[in-house]
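Below you'll find a set of structures to go through.
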Structure P
Amino acid sequence: METILVLTAVEADGTLPKAALEALAAAKELAGALAGSTLAVGLWGADVKAAADAVAGCGVARFLGVAGPDFAPARYASDAAAAEALAKAAGASLVVAPGVSRLARILPGVAHRLGGRADTHVTALAAGPQGIAASRWYYRQRIESVLARAARPWILSLDPGCREPIVPVPGSAAVEAVAVALPAEAKRTAVTGVQAPAAEKQTIRPDAKLLFVAGAGWTKKQAGGASRLPEAEQLILGFLAKTGASLGSSKSLTDQAGEGQAVLNFLTHLNQIGQTGATPRHPKGLATCCHGEEPHTVGWRFINQRRAVNLDPNCGWARGKADVLYVADAFEVMAKVNALL
């Protein structure tokens with residue numbers, strides 16, 4: 001018998017993030033598989049009523065909330081205090097939280113305050129013979145492990161994109177208010193504003209249907225004997241703008257700056273997949289000018305449909321790693337695709 005608490009912060013507009021709906025779906029499924037278990041949702045933010053109402057009909061037994069202007073911004077002191085209070089008020093033995101940056105910063109500290117344990121990057125939850133089983137990947141997604149813990153409370157951070165989110169069923173939720181008195185020192189950090197790139201400049205889009213991966217070949221000398229870097233940047237950014245795709249790259253490409261080589265100016269290490277352990281989960285993926293190294297391929301493990309463009313028919317992608325390989329010049333292909341778009 002477990003008391004399962006889905007713990008999350010409310011977005012600035014009063015809604016629940018998609019990752020939270022995924023965590024709720026996993027927790028509800030787990031509660032249904034464990035006889036005698038109850039499911040609760042703990043929310044904090046400026047106002048939590050609208051977020052609770054949005055999922056009031058999803059079979060949640062209790063809604064608990066910490067509300068107020070002090071809990072609107074992402075701040076460790078206030079976020080950790082709210083999460084701790086909600087877990088204690090719910091009497092939670094198992095806490096499931098979305099693996100987003102705001103929650104990832106506080107969960108280990110909250111587990112310490114509660115005298116429990118925390119595990120991150122969980123990809124699946126199940127009720128097994130030994131109780132609750134949590135799955136996660138190690139060594140850059142090459143090894144999958146299944147673990148269980150006797151310690152309670154057990155806090156689990158579920159990676160976004162690992163399962164379908166629950167379909168919200170709106171209603172009227174009775175939210176139990178949990179009072180949290182923040183001391184003055186917990187309010188020393190103030191959020192004065194948000195700096196974000198313009199939408200057209202944002203290249204990392206986790207919810208995009210397509211992942212476009214630029215390989216190191218874009219910066220190399222082309223058929224004419226010279227590099228075509230400005231044209232490469234124009235083609236790639238034009239494709240991203242027209243399709244709304246997310247941009248990834250191989251480690252070799254983003255590392256070229258440190259080696260004094262020409263680089264694509266809009267690429268950073270945040271765009272890396274594969275060797276960094278980043279595992280995007282877009283429905284489709286298109287790799288261009290890739291070299292087919294295995295570490296690069298590992299980052300594509302959770303892509304459902306994988307295609308590539310490469311001049312080399314013996315590229316590693318041609319040997320079973322891509323569903324379709326186009327043996328062609330990526331510059332010509334992407335110029336034609338952009339023209340069609």
Structure Q
Amino acid sequence: MTFCVRCGAEGETFEGLCTGCFLNGKAIISMPHHVDLERCTGCEEFRIGGRWVRKSLIQAVKDAAFDSIVPENGVRIISAGALAEERDERNFVVKVDVEGKLMGTDVTALSETIVRVKNTVCHKCSRQLGNYYEATIQIRSGTKELSDAIRDETVRYVRDRVENLSAENRQFFITRVEEVQGGVDMLLSSISLAKMLAKELSDSYGAEAKESSKLIGKAPDGSDLYRMTYLVRMPEYHLNDIVMLEGKAYKLSAVGKTGGKLIRLGNFGMMPIRKAEMASLKVHTRHDEIKKAVVITRSGKEIQVLHPVNYSTVDLRIPVNASIGETVDVAEVDDVLFFVP
């Protein structure tokens with residue numbers, strides 16, 4: 001059996017004292033007089049606990065105060081609340097209410113600190129402002145000038161991927177996007193990021209990808225520093241285009257790193273095609289040029305539509321269980337109108 005050396009009470013002790021004597025006139029937490037909260041003027045993120053995070057100013061102020069709490073030895077904090085009062089746009093008084101445990105006993109404490117908001121520039125934004133980049137993705141067309149649609153689509157894809165990836169790795173960012181003769185260049189902060197995205201674009205579009213390097217200097221340890229360029233040459237075809245192969249019309253329904261899939265217009269048979277064979281595809285109608293035809297009637301495996309150009313009545317074969325609305329996609333090949341699944 002243990003005894004409190006101050007009051008003699010039996011039971012569990014901490015540093016020789018019972019809970020009552022240990023806490024008598026003693027705070028269970030301590031906080032500094034003030035805390036500096038760094039805010040990046042570029043991305044407007046806050047540095048809390050050694051990490052840059054995106055949140056509201058008031059929440060960042062509260063979190064900075066929470067991060068400065070130092071519990072007394074033996075105290076386990078269970079929960080904490082805070083009230084932030086603005087003195088001016090850069091100074092906040094934060095009052096903190098803490099609940100905790102000490103030797104199985106519930107304990108509470110009130111304390112406060114001043115949070116001072118300091119403007120700075122984070123490492124990521126500093127690099128961006130300095131036009132830092134390690135690699136370039138060049139998007140080009142394999143046959144002619146890169147279309148505006150493909151340019152915008154690929155740039156949007158890269159922007160969205162970088163935004164998602166940068167949530168986990170702040171060193172990932174796009175330095176700038178440049179429209180150049182024949183396509184677009186995207187300058188990226190990381191070689192690994194650029195290599196991954198170039199592969200994703202190549203796989204998604206069935207594109208040809210090549211890489212090259214350029215020596216730009218020496219690292220502090222004496223090793224060579226390289227800047228990489230990843231050329232992604234987009235094919236003539238695009239997902240959902242109407243393409244010709246050996247005189248027959250197909251819809252390109254899938255594109256991947258090993259090839260694609262074709263749906264034959266007219267009988268709707270599915271046919272795989274290897275990547276090496278896809279160079280033989282000739283685009284007949286681009287996916288964004290496919291026309292709509294108004295449906296008049298439906299009977300079994302056929303529908304009757306108005307021709308979108310001359311408004312004549314045309315009977316079209318449709319796939320089994322096809323979902324038919326007021327209009328359907330159609331394509332005309334050699335003066336024959338086809339339903340596009």
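Given a computed value of 10 for relative contact order in percent (Cα under 8 Å, 6 or more apart), which structure among P, Q does it belong to?
For relative contact order in percent (Cα under 8 Å, 6 or more apart), the value 10 is produced by structure Q.
Taking 1.7 as the value of distance in nm of label points 7 Å out along Cα→Cβ at positions 31 and 175 derived from one of the structures shown (P, Q), identify that structure.
Going through each structure in turn, the value belongs to P.
Identify the structure, out of P, Q, from whose coordinates helix-only ellipticity at 222 nm (-39500 (n - 2.57) for each DSSP H run of 4 or more, over all residues; to 500) was calculated to give -5000.
Q
Quick check on the output: 1.1 is distance in nm of label points 7 Å out along Cα→Cβ at positions 79 and 103, derived from one of P, Q. Which one produced it?
Answer for the origin of the read-out: P.
One of P, Q was used to compute mean count of other Cβ atoms within 10 Å over residues 95-102, and the answer was 17.2. Which one was it?
Q
If we compute Cα Rg over 2.2 N^0.38 Å for structures P, Q, which one ends up with the highest value?
Q
Can you spot which of P, Q the value 0.70 was calculated from, given it is FRET efficiency 1/(1 + (r/R0)^6) of positions 207 and 247 (r between Cβ atoms, R0 = 30 Å, to 0.05)?
Answer by label: Q.
Bear in mind these aren't lab numbers, they're just calculated from the coordinates by the rules spelled out. The model shown is predicted, which means the values in this text are computed figures rather than measured ones. Cβ atoms are built from the backbone, for glycine too; each structure is taken alone.
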